[in-house]
Every structure is written in C-alpha cells, then in structure tokens.
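Got some structures for you, see below.
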Structure 1
Amino acid sequence: MAEVLIRRLVADEVVSPGQVRVVDPVDGRRELLQRQYGVETYSEPSVCMGGADVVVLAVKPQDLEKAASQMGKLEEEQLLLSILAGVKLERLSSLFEHGSIIRAMPNMPAQIGQGMTVWTATSGVGRLHIERARTILSALGEELYVPDEKYVDMATALSGSGPAYVFLFIEALIDGAVRIGMPRAMAEELAVQTVLGSTEYLRQSGKHPAELKNLVTSPGGTTAAALHELEKGSLRTLVAEALAAAYARTKGL
C-alpha cells in the first residue's frame, strides 16, 4: 500500500518525486522505487525524517515497535499518518509520544485510484494537517473522515476486507455459470461487467439497493427464483457474520 500511495501521489502530481523520501531496509526495493518513481530512498528513517511535513507509517503491525525505535522522536509540527490495520491511536501516541496522528484504512482499489479510505485523527491534529491528509488520501480514491476511531475498525471489516468478499461473489457467479454450461471466459466477462455496471448504476441512481433489486425482480420470474435460493441459504446472515468476524479480528490485532 505504501508503494501504491507513492505511485498515486506522483502520478496525480500531488507531490513531485523529489519531495518524497522512502525508507526501506531491502536494497532491491530501494533501487526499484528510486528507478521507477524517481523518489529519494534511504535504509534508515532517522537520516531522512527531519523537515518532513508528513511521516507515513506503513509497516507490518508486528514491526511497529522496531520501526518506532528506529524513527525516534518526531518534530512537534510533523504529522504522523498511519495505515496500519488494527493499531489504535492510543498505542501510536504512546509509542511515539506525539500528539498529531492520523489513522487511515485504505483498500485494494486504491491501486487504480478507486479506493475507499476511512480515517480519523487525534485532537492534536490541526486544520492544516487535516487538509494535507485529505489531499494525500484523495489520491487513492474516495476518502471519509470519521469522528470516532471505532468506525475505522468497522471500515476495516467492510471496505478494507470488502474487495475479497466481492471477488468471492464474482468467482461464485462465474463458477455457477460454468456449471450450467457457459464457457468460462464468457462467464467471467458477463460477471465482471454485471457487477461493475450494477455498482455504478446504484451510485448514480441514488436509490436504495432494495429498490433497485425489486425493479429487476418480476413476480414468478427468473430473478425471484434465484433470490429465493440465496435467501434460503442465509446469504444475508453469512455476510453479517463475516463482517462481525472481521471486526472482531481487527479489534484483536
């Protein structure tokens, strides 16, 4: 996700490559990032953090304490922007002894600028940093500020993990079509465009999904028969339980 952020920021000309300093302990990764995006790369954070307006924290949660010890103390006016799943603001504030922190949860479609990022901030984050964070996160797609951190955890279960649910459903549509005799390539094309078109129509219509579903469902028709099977299989319950499981896991990280 860190590389995605670099790519989107540079591609959208939010920043110039020379304004970006990247820390990575792996020589090959540093060489690749420097060659591909023209950014400055370093093996240690302490030598490049000075003077930075925004410090983006994008390590694995299990590597957080090691990263914090290497980074040292942040400057008072610097903003720390964390994209670590499940790591609370309280823990970040304690580790870094810093009051200006934003916690964000982007998702996979950010890779093409169509992501959904939910974020929140400590009370010490001022208006200037709020606007900077909004500009950075907008490069990934849509962004939504929430006043309570619990919604970031909930968003991890919905939008963070959500692409996997959508991919599974599309896969099921394809496999189901193959089962009734459709060639796989044809099934994939139909399934992907159906999901894409339906989602965009929902967005543009401004209507509730249930209303649009009812417009497609004729009494005694094919859609009604299919929906009956999905409801009989407790699709709604399974989805709700999946979200609850992901949310519980997020709180346990």
Structure 2
Amino acid sequence: MTGNQSEWYRHAFEDDYLFLYSHRTVREASEQISLALRHVKFEKGQRILDLACGAGRHSLAFARRGARVTGVDLSQVLLQEARERLKRAGLTATFKRQDMRELDYHERFDGVSMWFTSFGYFENPDDDFLVLRNVEQALKQGGWWWIDIINPEHLRANLIPETMRELDGPYGRATVVERRRITKTHVIKTIEISDDKGKREYFERVRLYSPGKFKQLAVRAGLTTEGVLGNYQGEEFSPNRPRQIWFGIK
C-alpha cells in the first residue's frame, strides 16, 4: 500500500494517476466548463480559482474563454503537468501548491470551481467545512462557486465492487484492478497496478454527503446555493442521477 491511508491524497496523485485517468480528456473538461457557464455569471477577464486543479484540464478550458486562472493543488506532479498543458496551448495561468484547508486568499476571485469529486478527502469532517469556508473567503462579494461531488444514493445502487482493465502506461502494458466498497460515511477504493515496474497499490477514500447535508454545510460556510445538477449533461438533480453539481453565490 502506497502511503498513509488517513492522508491518502498525499500519495495517490502522482505519475500513475496520469495514465490511470488518461480517459479524462481536455474535450470533456471543455464541455463541463460550457455547462458551468450556462449557470453562473461568467465574463471574460474574471479571476477564477480552480481548486484541486489536478492536471489543469479545467484551468485550460477557463483560460481559453478569457479567464485569469489560478490553479491550486497538492500534487507537484499534477501541477507540473498543468503548467506544461497551458504552455503547449500558448496560454497562461498561475499554479500553486497549496492544501485546500490552508488557502490564504481573501475576496480575490470572481468564481471558484472544484471538479471530479475533489471534496470530502479528509479524515476529520470539520476539514471539509474549513474548505467551504476558504471558498467563501476567497470569493468577492457576489462571486460564484461550483462544486461537483458524488450522489451517494445513486452510487449505493450502482456500485461495481471490482473491475479489471488493461492499458498502456509509462512502464509498459499495465493491468489495473480496482476494488470499491461503501461504508456508512465513505466510498473506499483500492487500485492495484501490475506492469514492468512491478506491483503497487493505491488507496482512495471520499466522504459521502447527502444533498441535505452538503447544502447545510455550504450555507453554514456563508455560501448561497442556487441550484444542483445531477449529471454533466445538465439535467436536474434526482436520486437516480450520478452527480451532485452544486452552484451558487457568496
């Protein structure tokens, strides 16, 4: 097992992550940003914080639409990939290594977004509230926010306990086995990779929030909720849709 399970996020997002999730494309991210911009008040030139920006797919999409982007992530590997991605596109953005619990921005941004289940990583649920407080504090008055998380009810009904796939990676052909389980409060996944480098295993754990619980947390943090979508096609939230895509204003 790679790293401390209670702080799994410090070890999971390294070189292996880039090929494990290579199916998450720039085109997909651009379509997701288009969805967001149909629901929030975006204008060219806005300052956008891409929180838990990863390899910069959404940062790139925002930059292509004229935003001034700051991307924050804990992974040096993913931040470097994000910098190279923007450079290849001839665009600029600022990327910083920061823990989302320790942001020091105050009323700086017109919008803050978090994509692809980047919320709920921490062992202490109070830290999740702290993240939302940091989002609120980073936003200008009237600024918008957008947070994309799992719908637990759909996940419980559709969980696939184990999958295996093969893909080409940096160390030859890789066999990837992913095992998933749900507890009362979390979804937990182990990822086992076997290739020419050998065998290694990663651990992921994300806290699950019901719609009512997440809304309560957001409001307590000072955020106003304006809506919640159920998928990346923009359909309204319902229990049988896979996502909770929340948006609102400060």
Structure 3
Amino acid sequence: MLTGFIGRNLIFLPNVDSTNSYAMQLLKNVKPKEGTVVYAGAQTQGRGQRAKVWDSEPGRNITMSVILFPSFLELKNQRFLYQITALACYDTIAANLDKSQFDIKIKWPNDILVNSKKVSGILIENNLIENKLLSSVLGIGMNVNQKKFEQQPNATSLSLLSGRDFEPNELMSQVCNALVKYYKLLKGGKTEQIQGLYQKLLFGVDEWREFAVNGKNTVLKVSGTGPTGLLLLEDLEGKQREVDAQEVRWIF
C-alpha cells in the first residue's frame, strides 16, 4: 500500500525499450506530476552504468523509473539522489530477507548486493537548466523472481536467495514508500543523516579490495565516499584519493 506521493500516478507499459528513456522523453513533452512512476512488464533495452544492459526476464522483476523535480538541490549535491535511492532499495530488500542470514550492502556507485551478488541497480538521469537541476529520473532495476542470469553471472534474485517468490508490484510499493521517507529527509536538508546511513551500509569499507584503476589492476582499501560523493580509496602507502566511476572498476 502506498503511503506517499511517489507512485500515486502510475504509467504501466507492457513493453518498452527502457523506462528511463520513456520517462525522459515524457518530460520533454509534458510535465507529469512529481512522483510519477513508469514501470514495465518487459524492458527490451534496460540500461545500467557504462552502457551495460540490464538483464531482466519479462514479468518477473522490477523495472521502474521515478520522476522527481528536485530544484531545491544544488547540482553539486546530486549524489544524494543516488544515496536516497540506494537506501530505499536497501530497506526494501532488507525487509524481505532475514538480515541475520544475508549480508546486504550498497556497492558504490549504484548497486545493491546480497552476499556479494547483485540484486538491484540504479541509473539516474537529470535534466538541467542554467546549471540547476530541473528534473530527475531515478531508474531502478531489482531482481525479484528471475532464476537464471546468463548475461550477469554475478547476479542473483530475492527468489533465489529466499527460496520463495514475491509479488513485484508489492515490492515496488515498498520502494516508493521508502523513497518518500528519504526524499523528505533530503528536502529537509538532512544530508548528514543520509550520508551517515549510506556510509554505514557501504560494501567493502575498511577492506583491501582489488580494483582496475585506469586499466591497471591494484589492491586498495575502501575508505568510504568523499565530500563530493566519489569513492575514497587508500593505497599501500597510506595515501587517499577520490576516484569516479569512469576511473575505477571493482574486481571480484
């Protein structure tokens, strides 16, 4: 059951190339209500970061995009849109899995992992005017009942993890409700609270992990995220540096 404005206005598409692409095109033609959710039964060209394809079986998962108008948010703080979306996905997954049995983490910049396997991904696209946020589309993919992942060997689903199937639309409502909660915090300027929650749930913090940085494999310690939202890594000499998603790739 929905408890807020996100998801009150729903656009269901039986088939679409990408819910994000549809939502972005919609914003060019009309001004939908804030909180409008575009979701699909089948998404043929779902997109992730770095132009990766989001592998999703029709009717078995969540493929949705949320339209927001965060004009109150300075462009330099747009990372908080990623953070609140990740937190909403985390809360939904944690509410449906026993946290004592599963390790649920947010992997920077845009994935939710359970036992180090990908369950959810986020892609946010913004429309700007004069260097200000005009509108944002929060794209969310969540593996719910899918059993095979031929294109994503490091992926899993809530069904595979728990041994039972879920109702995708009910989980989508849970995501919307959680997103309302965090969006209200963001509107209220509670960025330190959001940042604290996000950092607490980050995957790999204080661990030495292998990364490909600018094409070169190296071992670095994850220190969290820096003041601009980039990943903060420490080398063997104790030097810290911030890296963006174009520079670094996690190696499992």
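Please treat every number below as a calculation from the coordinates, not as lab data. Only a predicted model underlies this, so the values are computations on that prediction, with no experimental measurement involved. Cβ atoms are built from the backbone, for glycine too; each structure is taken alone.
A value of 68, 38, 32 was derived for Cα extents along the principal axes in Å; which structure in 1, 2, 3 was it taken from?
The read-out comes from structure 1.
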*Could you tell me which structure in 1, 2, 3 was used to calculate distance in nm of label points 7 Å out along Cα→Cβ at positions 94 and 214 as 2.9?*
2
